[in-house]
Structure formats: C-alpha cells, structure tokens
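*Asks:* Several structures are given next for inspection.
Quick note: the coordinates plus some simple rules give every number you see, no bench work behind them. The structure displayed is predicted, hence computed values, not measured ones. Cβ atoms are built from the backbone, for glycine too; each structure is taken alone.
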Structure 1
Amino acid sequence: MNIIPGITILLLFQLFGEAMVIVFQLPVPGPVLGMLALLTTLVIRKGWQGSLEPVSQVILRHFSLLFVPAGIGVILHFQRFENEWFAIGTALFISTVIALSATALLMELVVRSRHSTRGQSTDDA
C-alpha cells in the first residue's frame, strides 16, 4: 500500500488553501479552503478517488489520534475554561442547537423532495 501519492495530493491541496488565505486575506482556515478545492476536484475529475483511498484508510484507522492535540489544548488552557465556563457552555449549547436544527430541516427537505419525486414518477407511468 503506497500512501505517498495520496498524502502528497492532500498536502498540496492544504498548501493551496493556505496560499489562498494569505493572498486574499480571507477569514477562513486554509485547510478548509483546501478541502473545498479537493472536493470540487473530486467531483469534476472522477479518477482521483483511487489515489486517495489508501491514505484516507490510514487516516480513518488512526482518527482518534487527531483528538489528542485538542485534549492537550483543553488541559493547557484549563484556567481559561474555568474562568469563562458560562460563555463557552452557552456557545456550545447554542451552536449544537443550531447544527441539530439545520440538520433536521435539511433532512426534512430531502425526505419531502424524494417523496414528491417518487410520487411524480409513479403518476407519469
């Protein structure tokens, strides 16, 4: 299993995203722009999925390791969490409610869309 081509592609897209953020002074993290560029490329060029599969399998297999830096950050800034617990808790609660609501609304739209599409296809027959 050769992951070098896949990791190279991922890092190049991350570099592209970082460059776009620096050049255009965007308030978005570079890896996010790189990920969007990668998604666009994968949608347009269908043959790239095979080269990314080995590296994505390795990353997914060790996904839990990516949470270690976040845990260390929480430990290092525990005093800040202690001082600002109400604001952090409120922000987490509100963002969770918004994310769940948006997901539920989107799912409802998808279900209605699929249901109406199926209804039209049986009516036409």
Structure 2
Amino acid sequence: MAYSYDESNIFAKIIRGEIPNQTVLETEHCLAFNDIAPQAPVHVLVIPKGPYVNWDHFVAEASAEEIADFARATRAVIEKLGLEPGSGGQGYRLIMNSGEAGVQEVPHFHAHILSGRVLGRMLPKD
C-alpha cells in the first residue's frame, strides 16, 4: 500500500520546532511530549521523527533502528515517569489509533501513554 504523508500535520511541525512542546524524552528517532489536551493525569505522546502515517506504515517502512528506538523510547518514558506496575507504579494504558475507525486524529503515527488514575474499561460493552 502507498501511504501519503501530510508534512503540514501538527506533529511534523512539532518535530521541525515550529510548534513548542513539553518534551518528556527525545532520542535519535523519537520524540515524547505531554499531550496538550490530556485525557488522564499522565498523557504522553510518543512519535517517531520519520514521516509515518500510522502503525501499518511505520512497521512496513521504518528501519529496524527506528522501530527499536520507538519501542525503547516508549519504555523509557514509562520508566522515567514511574508507571511500571510491580515497581511502585499504578500501571498505564498504551494506545495507538489508526485510521477513521480507530479515530486517529493526527495523520502521523503516535502512541498515547495514559496513567495517573484508574482509566476504566477500554470500550463499553454494547
């Protein structure tokens, strides 16, 4: 599948330094920052610096180094914020939305790390 990346999306602008952010962690291939409209007391976004639309695009076209860095950066944020269950943290939820049905709002692949309270069920039992 061919993916069309929009260079004008808000995360691309953040990566380029055109929009400020509250950086939590930065690596060679990733940036993690606090969400500007948090849905929980802790709400951090982890994004690759490369131009990837969604998870499918990222795993299909990113280098092994980018994929490993993304996984390790996500883990480093969880550790830095003390969220790990079993080591004093309450735990966390890791969310990656993709496409319209997944309610992906920004067309740049990203993961949400949410914590700081009991988050409830992922989806209602309708």
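*Asks:* Work out the source of -28000 here, i.e. which of 1, 2 gives that when helix-only ellipticity at 222 nm (-39500 (n - 2.57) for each DSSP H run of 4 or more, over all residues; to 500) is computed.
*Replies:* Values: 1: -28000; 2: -7000.
Label of the source structure: 1.
*Asks:* I have 66, 43, 35 for Cα extents along the principal axes in Å, calculated from one of the structures 1, 2. Which structure is it? Walk me through the numbers before you get to the answer.
*Replies:* Values: 1: 66, 43, 35; 2: 40, 38, 28.
Answer by label: 1.
*Asks:* Now, a different point. From 1, 2, which structure was FRET efficiency 1/(1 + (r/R0)^6) of positions 38 and 62 (r between Cβ atoms, R0 = 30 Å, to 0.05) = 0.90 calculated on? Intermediate values should be presented prior to the final figure.
*Replies:* On the way: 1: 0.90; 2: 0.65.
Source structure for this number: 1.
*Asks:* Now for a separate question. Upon calculation of FRET efficiency 1/(1 + (r/R0)^6) of positions 54 and 94 (r between Cβ atoms, R0 = 30 Å, to 0.05) from the atomic coordinates, which of the structures 1, 2 produces 1.00?
*Replies:* Values: 1: 0.15; 2: 1.00.
Matching structure: 2.
*Asks:* Just checking, which of 1, 2 has the largest value of relative contact order in percent (Cα under 8 Å, 6 or more apart)?
*Replies:* Working: 1: 19; 2: 29.
Answer by largest value of relative contact order in percent (Cα under 8 Å, 6 or more apart): 2.
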